[in-house]
Each structure stands twice: as C-alpha cells, then as structure tokens.
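Read-outs: derived from the displayed coordinates by stated rules, not from any lab. Bear in mind that the values here come from a model prediction, so they are computed numbers and not experimental data. Cβ atoms are built from the backbone, for glycine too; each structure is taken alone.
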Structure 1
Amino acid sequence: MPTTYAVAWWNLENLFDHRDADRSDKLKRAIQKDLAHWTVDLRDLKIEQLAKIITQLGDGRGPDLMGVCEVENATVLKLLTARVEAMTGRKYSVVHFDTVDERGIDVAFIYDGKFFTAPEDQCFQHVVMRRTATRELLQVNFKTHRDRIWTVFGNHWPSRSGGQLESEGYRAIAGETLAYFHQRVLEIHGKERPVLAMGDFNDEPWNRSLVNYALTVQQRAKVLNADSRPLLLNMMWDAAGRREGSLYFDNMPNLLDQFLVNGNMLGPNSPIRAVEDSARIRAFQEMRKAGDYPGPIKFGGMGREPANQNGFSDHFPIEMRVEEAD
C-alpha cells in the first residue's frame, strides 16, 4: 500500500522567545520595541494556541511534514513540537538554522521521524542576495522510510514592506534563487528527483516573482512537458480562482502561502506524487474573524499591539497530500 503524507506550511507570526541573552546587540536594537511587552507567559500561551491548530492538520493526527516560518530560534520551535507531541502522541524532529534576517526570524521544518530522516549533510541554506538581510532558502534532502530521497525547499521571501512594487525586485531575486537551486538539484542528483517548494512567498501565484523568476505555472501539462528549463506547478491556483486568502490585508484576501511541485511529483507513476486537487487553505472556524471579512485572528503582542489570547497567527496554514509508492 502507498503511504499518504499530510504536508503543511504555516507562517506562525512572530513566534519569539522571551529571553534576549542569545541575541546580538544589533538584533536587540532592531526588535527591542517589538518585544517590550512580550513575556514568557505570552510565549507559552501562543505556543499552546498554535499547537491546537497544528494537531488538527492531517485529519486530526497532526502533519507528517510541516514547514514553518517566523520562528526566532530552536528553543521556541522545540517547545512547540513538544506540545504537539503531547497532544497527538507522535514524535517529531526539527530542522532549523539561524538566518541573517534583520528581525531574527527563521524558516524551519517539523517532521515525523517514523517517515523521514534529515541527515545533517543534506540540509542547506541558500542566500538570497539583497542590500538588507533576509531569510535564506532552506533546502533539505529528506530520506523517506522507503529509502527514497525527496528534496524540499522552505521559503519566506522578502516582505511587501515599503510597497508591493517598491519591494518587488527583492522577491524576484528570491524567485530566481529558487529556480536556480531547483535546476541544480536535478543536475547534481539526477533529473528524476522529486522537488517540493513551500512557503510564504509574499506574492500571489500570478505575480512576476513566481511566474517569471521561480518559473511556476498553473498547467500540469506545461510542467510535465518542460524541456530546457524545469518548471514548478503552483498547487494553489484553484484557491486563487475562488479568491481565497491565507492572509487578509485591508480586508482583502491575499494568497501568499503556496505549494510548488516539479514534474517528478506529477506523473501517474511518480514514486513520490502530489495528490491532485489536495492543496487547500486550512481556515479552521476558531481561527476566523466573525463578519464579512473572515480573515485570521492574530495573536499579536508585538510593540504597542496588545496580545489577543484567543488568537493564533495572521496567516492561515495550508495543507496538501503526497503519496509515496510501495
């Protein structure tokens, strides 16, 4: 029987630790106002709120593989996984690196060690070049429990701060970086390597950073028939057509969180295969604001913004299914 994996992604919205002992002086200066009212109690409450949602993924079993962003360090990530483990009875491992981000927020993976391993020499960070620091792309060549290798990229591209058009070039560079390393993976590890990229891309599926630079499309046939340049299928186009959002800005839905898969995950006989039409936004009822604009209920707590102890994150998680053959 094939194994079906629940794969998820979630921007956790400023999951910071309460201590600053391990922060550099530069980082302390950058975020001291944001964390002026942040406490260990708020940190632990936010972790509890996030864990309640994560355990609902994977049909209530928790995810098998999950990418996250906006985590400050391995400490808060391990505290989060410990709560998820306590709620699900599962055992999770993490892949985390500190990044050069100006606010010290990182990209990481959480995964069930029963299904996957992540050898240390198969975990990489790829620098996205820009004038000010931003998150690297995180690449892990996971080994599955059936001894296959699956390359997964975690992404948190530069934000739209300062204006969407003014910051567009930074995300174009990130898209080009992803496309470059996708191609390098196929050149180094073989043209049959399955590749998944997930993340908060801070752009919509139709924006230039994804279409022209990351080389994503909405037609499965184009990916399968790609010749000189490997393409990626954006699994979130159906949600985009329904005008669903993983984040709401000015009460408008924005679909910034997405799954991208290469052609080696799309064939009917692909050993590691993306399940068609399985990608969706997981906007659980308790996470949604009431009224006409049902965006995510933020936890907040940064700067002068009070924490909402009934909140979670400013993003909804997304989820898809992947099948691995016997």
Structure 2
Amino acid sequence: MDPRKAANARARTRLQATIRGVLGAAGYEEVETPCLVPAPGMEPHIRAFEAEFAPETGGAPRTLYLHSSPEYAMKRLLADGWSRIFQIARVFRNGEVSATHNPEFTMLELYRAGTDYRGVMEDLEQVVAACARTFHPRGEARLERAGAAVELEPPFERLAVADAFSARAGIDLAACNGDAVRLQGAARARGYGAGPEGEGFDDAFFRVFLAAIEPTLGWPRPTYLVDWPASMAALARLKPGDPRWAERFELYVAGMELANGFSELNDAGEQRRRLVEEQALRRRLGRPVHPLDERFLESVGRMPDAGGVALGIDRLLMLLAGAARIEEVLLFPASDFVR
C-alpha cells in the first residue's frame, strides 16, 4: 500500500476523535441512524442508489434507498426532544466521481435546538479550528494550500451571497429578483457565459458563481457564504422580513466547499409544498421522482427552532493532509473500479 494512504487513514482516526471530543465537550450527543431508508432526499441534482428489498416471508419486493444524508432521521430526533446531536455517517450519492467527489463518503451532520444558523456556524468553526490544530506540527490553526497560508482561528469571515456577486462578479443579484432572464442579461453584460435561452435561474446563478466567486472564497481565512436565494434552500427557513433570501450558509476553505447548513424550516405545510415542487422539477428533468417521507414531514411541525449543518469529512481531511484528490484520503476509492 502507498505509505501516504496509510498515513492518511490513520490521520482520519485522529480527525474523527477530535470532532467527537469538541462536540462532546459542547454538550452534543452522538447518534446513529439507518443508511437504508424508504425515501431519499429530493434535491434535483442528487441521484440516489436504489436497493430492492425482497421479503423472505413472501410479498412484493419494494425499493429502498441508500441515504444521501441522515438529515430526515436526525430531524425526527429533534422533534422527539433531542437537543444537540451529531453523527459521523457514511452517505451515498450515485454517479459522483471527481477530484473532490466519491459515491460513498463520510459526513459530519449536526443539529442544535434553540439556535439558528448563526449558532451552528459558531460551533462548526470551533470544530474545524480544533481539527487544524491537531494536524499542525506546532498546534496552530492554520494550513497551507497552493503555496498560500490559510488561518483557521475563529471567527471565520461571513459574506452574503448578494455581496459576493456585487463585489466579485459586478452583478446586482437582488435586482434580478430570482428572474433567470435578468440574471442572464447581467451576466452577459459582465462578460460571463449566460447559458442557453430558457435555462432556469439556479443554473444561470451557478454559471457565474463557479467562474467568478467560488475560487475566491476561503482565502486567507475560511468564508461562510450566507443568505442564499430562497429557491436554493428547500429545507431552510427564509429570512424574517425578506423572503428573497434563505438562512443558509456554505463554508469554504481555500476555494473548496466543506459544509452546507441552515436555520431549519419547521413549518410542515411549507416543507411539503417545497418537496412537491422538487418532485415536479425532478420529473421535468427526467430524473426519478422519489416518494415523500411522511414520517419526516409529520416531525417537521414538531421541531423546535434549530440550526444544522453537514460537513464533508473527506474534504476536510484533504485540506489538512495536503491532498490534491479525494482518493488520496480513501483506502478504497471508487476510482479504483469506476472511471
């Protein structure tokens, strides 16, 4: 075996022990939920792995799924009275193989009742900083990437999506007001590829985002990109007083996305409406339309105000270990057998 892979596998153990130590000291309890579920997430860009369940006692087989996130189950625990919970989970997303994607990967998922996305951002930056100190030879919260130093001592930068578009792409996102044609026109005026006629707002958004904004995030310290367009946060609460934006954040370090979190939506009717909309979008895109998880929807209305986040542990390990590709931190990456 490549000695560096073996070293990174041992580093993963230290990383996960650090995460458990920090969260345990902050009052979080570790939980475990099933990987095999009756209904996966509905995000249009995620493809779930299907698994047929054939009852040995007879009866019709049924389709189950490997979960793409433990979110639905953990929110049911919030509704049942758990207040601070986390899980280091194996999760699955079909078709994802790249420098930063593997179809099976490891995710830290955590939820905290009685707070919103701001409280969860504070907890997460403490976790990331502690992990950086564990890896640094002098115990400092810093790393090097592409020849540049990145400081990971909290607090991290907070940057609104609209401000990022204004400062780094020269586009007034608020003036576009969720309209794809307006955004495409603004993108063309600034020299960006705007995509084909009829493309949706979210697609036009990401054409500009990936070209002009994402590579700049997380230098020289981590960036929380906050307050996303409402159309891009099906499980997040909208900002009180300004429903154009959702209380969602993504964490970037050295240009790499590490985490995605929200102030959690706890309006069951609104949650159902959004998931039905995502079913319709999946249908239009020719993708499998998954069933609604009725037990999850019932629990949403009983959830307290809460914040939650999912952190990609493999990507964090890549940064801390100085790895260029995700397979360098996996003992058995899918790239060994899937091209």
When distance in nm of label points 7 Å out along Cα→Cβ at positions 55 and 199 is computed for each of 1, 2, the largest belongs to: 2
At a computed 0.20 (FRET efficiency 1/(1 + (r/R0)^6) of positions 79 and 223 (r between Cβ atoms, R0 = 30 Å, to 0.05)), which of 1, 2: 1
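Identify the structure, out of 1, 2, from whose coordinates semi-axes √(5λ) of the Cα gyration tensor in Å, for residues 47-150 alone was calculated to give 24, 19, 10.
Values: 1: 24, 19, 10; 2: 35, 22, 10.
Label of the originating structure: 1.
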Answer label among 1, 2 for the case where helix-only ellipticity at 222 nm (-39500 (n - 2.57) for each DSSP H run of 4 or more, over all residues; to 500), calculated from the coordinates, equals -6500: 1
Distance in nm of label points 7 Å out along Cα→Cβ at positions 167 and 279 derived as 2.2 - corresponding label from 1, 2: 1
